[in-house]
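A.B. asks: So, here's a batch of structures to check.
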Structure I
Amino acid sequence: MKKALIIVIGLIVAFIAVGFVLPSDFKVERSIVIDAPAEEIYPRIVDLRRWQDWGVWFKRDPQMEVSFSGPDRAIGMKSEWKSETEGNGEMQIIALEHNQRVSYSLYFPDFEMGSTGEFVLQAQNDNTLVTWTDEGDVGNNPLNRYFALMMDSMIGPDFEAGLDNLKMLTENGS
């Protein structure tokens, strides 16, 4: 019994020690080519109200409470949401380049964690390459550093599904 307790304590200490040496920053990035010009895609991204049309989180929780404030489709537009299954959060547009880039800040109060992200739209002949990036730093907490390590596998698939939805809506003219 004493040996087992020593092993368990040793494993816990090792787990925490490894957490301190893991990187605290993360970056998630996904891209897709959409058969449409940027001016058809940009309005779906810059208007946070329209994210409900293609964002996977809204589909997973139709009961999500979402509110908006600030100027529409402009720097300072903000969305806040409350969801029992998807968590609570807020997003604010922090920079724009018309038909080229939408940058945002994201904050999750339940975890006291935030990130910044952006959509970049690049013309490719008659198509547009849309790249969605989100990055942040989880700080010094060794447990949160494990989160940073797994962030790509946790939200990357949601980015892929969201971009697929954005592509389908844009190409079908919905």
Structure II
Amino acid sequence: MKQILVDIKKCLACKSCEIACAVTHSESKSLIGAVLQDKKPRQRVYVEAGDGISFPLQCRHCEDPRCVSACMSGAMYTDDQTGLVANNPDKCVGCWMCVMVCPFGAITQDTEQKIAQKCERCVDLEEPACVMACPTKAIKFLDIDVFSKDARLQYLTNFHLKEEGK
């Protein structure tokens, strides 16, 4: 299964991913339309920055999701077909247990609707909106093995250059 993975060396904290996510979850599906909507759309990816590092964070769709276990109403569930952690807003009672147990802080409160919100990985799109919007390609949608192999090759290249004194 493909995952949203991040090369933190390439992230500029430009927040293009946040904007694309919000627009994708808007009624209009356009930037201007989203800005003009009465109910402003909210992103499900959050760029956090500190100490010279920035990182776009969204739901990791854990294999053993704490949010699903903690959800008393059954709103949070693992989709049998996709394996993704999903949220049924019609069942959400706004208890925020999922928010409290998420180890990544990837679930947030929509206080207007009193429901939890999280990345659904843009299941209707070929690639998640955050991935398509990233100008530096820091956010990728790949199999973990492909990402790991690329990281190993990058490490070897950097190691080789350091050994040669370049």
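Read-outs: derived from the displayed coordinates by stated rules, not from any lab. Given the structure is predicted, the values throughout are model-derived calculations rather than measurements. Cβ atoms are built from the backbone, for glycine too; each structure is taken alone.
A.B. asks: Can you say which of I, II returns 0.65 when FRET efficiency 1/(1 + (r/R0)^6) of positions 14 and 158 (r between Cβ atoms, R0 = 35 Å, to 0.05) is computed?
C.D. replies: The value was obtained from structure I.
A.B. asks: Something else now. A value of 1.9 was derived for distance in nm of label points 7 Å out along Cα→Cβ at positions 78 and 134; which structure in I, II was it taken from?
C.D. replies: Clearly, the read-out refers to I.
A.B. asks: To test your reading of the models, identify which of I, II gives 32 for relative contact order in percent (Cα under 8 Å, 6 or more apart) when calculated.
C.D. replies: Structure I accounts for this read-out.
A.B. asks: While we're on this one: Which structure, out of I, II, was FRET efficiency 1/(1 + (r/R0)^6) of positions 46 and 142 (r between Cβ atoms, R0 = 41 Å, to 0.05) calculated from, if the result is 1.00? Before the final figure, lay out the partial values.
C.D. replies: Values: I: 0.60; II: 1.00.
Derived from II, not from the others.
A.B. asks: Tell me which of I, II gives 132 when you compute volume of the Cα convex hull per residue in Å³.
C.D. replies: Computed on structure I.
A.B. asks: Between I, II, which one scores greatest on distance in nm of label points 7 Å out along Cα→Cβ at positions 54 and 126?
C.D. replies: Values: I: 1.9; II: 2.7.
That would be structure II.
A.B. asks: Matching task: 14.9 is the computed value of mean count of other Cβ atoms within 10 Å over residues 6-13. Pick the structure from I, II.
C.D. replies: II
A.B. asks: From I, II, which structure was FRET efficiency 1/(1 + (r/R0)^6) of positions 38 and 110 (r between Cβ atoms, R0 = 35 Å, to 0.05) = 0.50 calculated on?
C.D. replies: Details: I: 0.50; II: 1.00.
It must be structure I, since only it matches.
A.B. asks: Could you figure out which one of I, II the value -12500 for helix-only ellipticity at 222 nm (-39500 (n - 2.57) for each DSSP H run of 4 or more, over all residues; to 500) was computed from?
C.D. replies: Computing helix-only ellipticity at 222 nm (-39500 (n - 2.57) for each DSSP H run of 4 or more, over all residues; to 500) on every structure in I, II gives -12500 only for I.
A.B. asks: One of I, II was used to compute mean count of other Cβ atoms within 10 Å over residues 30-37, and the answer was 16.1. Which one was it?
C.D. replies: Structure I accounts for this read-out.
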